[in-house]
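Several structures are given next for inspection.
FYI, it's all coordinate maths here, none of it is from the lab. Not measured: the values here are computed from a predicted model. Cβ atoms are built from the backbone, for glycine too; each structure is taken alone.
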Structure 1
């Protein structure tokens with residue numbers, strides 16, 4: 001779907017930093033290829049808006065609170081008229097691969113050129129996949145590697161016998177947030193409960209050694 005064939009590309013932006021969000025909004029508003037529909041500081045705000053006002057492309061920070069970009073994309077990709085997502089973040093580490101696995105259509109480096117982000121969004125709107133080099137062999141690796149840093153820390157703490165209350169104190173987060181992270185961990189590891197997650201962790205440690 002291109003701007004030239006069907007008018008400007010409807011875009012929504014999401015970033016928790018108001019300065020970044022303001023600067024990005026100005027960039028997209030100046031480019032005639034795009035029509036900025038809305039912005040949000042949270043994944044929940046983005047989700048609530050696009051369920052009411054569909055857009056073609058969603059541009060989101062990988063570390064978007066509270067759900068995070070990966071969960072947001074996973075939730076929306078099952079919906080009709082879901083936007084195609086461009087994630088931006090650090091190119092170091094596993095973020096580009098994790099974004100692709102979550103269902104994003106493109107990735108742009110946070111430190112990259114403005115024009116690079118705009119071109120990525122235009123290409124994604126046209127149906128293309130735009131990512132830096134990703135070793136696709138890693139796409140089939142141990143699911144534990146798909147956990148976020150915090151999720152891995154929680155899994156390791158679980159294996160040490162910590163309760164939800166212990167985790168809440170250790171990580172300085174609410175018990176509800178602990179439960180949310182545990183639910184994500186169980187889903188990513190394809191297990192049903194705490195005991196299975198711990199067993200999976202130790203099994204992975206043994207196979208790795």
Structure 2
């Protein structure tokens with residue numbers, strides 16, 4: 001499945017770079033949000049068929065926030081380490097990693113609040129995080145545990161990486177994954193703005 005996803009991504013990239021226009025693909029690409037909503041609908045059906053899943057999630061109470069908090073703290077620490085290695089201001093390094101995998105928002109936001117160079121780095125690093133997630137999630141699911149898969153995905157755990165999380169884990173993890181994605185996505189603009197104030 002991972003190989004198919006990577007091939008699909010590369011083919012899509014090549015199609016986009018070619019400048020070719022094929023009606024069906026152009027219609028689908030213009031309505032990518034609709035495709036994502038359809039995907040979420042079908043995943044919702046899969047979760048809904050699992051009886052007792054939400055009562056099990058309720059048992060976690062405030063523990064449900066441990067994963068998104070861990071992802072945010074880990075990303076922040078990674079940003080500090082990378083800024084020291086690359087000799088850039090800590091505010092830039094932490095802002096870039098505060099994208100939590102949401103490359104489109106991180107790139108545009110940092111590009112407009114800081115500069116185009118930092119925006120490009122934010123776009124590429126968060127895109128690479130998402131691509132890396134597709135490759136490491138099967139390994140994490142088999143060698144560690146299902147919640148480690150959510151951590152690698154970051155903010156994308158509610159949308160683009162959700163299908164592969166569902167394939168390699170279970171419905172309980174998928175519910176946690178969606179919750180984590182919502183929390184992380186809400187925090188991305190707040191974290192980026194706060195980090196850039198340190199510059």
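For structures 1, 2, calculate mean count of other Cβ atoms within 10 Å over residues 9-16 and state which one comes out highest. Intermediate values should be presented prior to the final figure.
Values: 1: 23.0; 2: 11.4.
Across 1, 2, mean count of other Cβ atoms within 10 Å over residues 9-16 peaks for 1.
With mean count of other Cβ atoms within 10 Å over residues 17-24 derived from the coordinates and found to be 7.9, which of 1, 2 does the value describe? Don't skip to the answer; put the middle values down first.
Numbers: 1: 13.4; 2: 7.9.
Structure of origin is 2.
Comparing relative contact order in percent (Cα under 8 Å, 6 or more apart) across 1, 2, which is largest?
Values: 1: 14; 2: 22.
Evaluating relative contact order in percent (Cα under 8 Å, 6 or more apart) on every structure, the highest lands on 2.
Compute FRET efficiency 1/(1 + (r/R0)^6) of positions 97 and 161 (r between Cβ atoms, R0 = 35 Å, to 0.05) for each of 1, 2 and report the one that scores greatest.
Details: 1: 0.65; 2: 1.00.
Answer by largest value of FRET efficiency 1/(1 + (r/R0)^6) of positions 97 and 161 (r between Cβ atoms, R0 = 35 Å, to 0.05): 2.
Using the calculated result -25500 for helix-only ellipticity at 222 nm (-39500 (n - 2.57) for each DSSP H run of 4 or more, over all residues; to 500), pick out the matching structure from 1, 2.
Attributed to the structure labelled 2.
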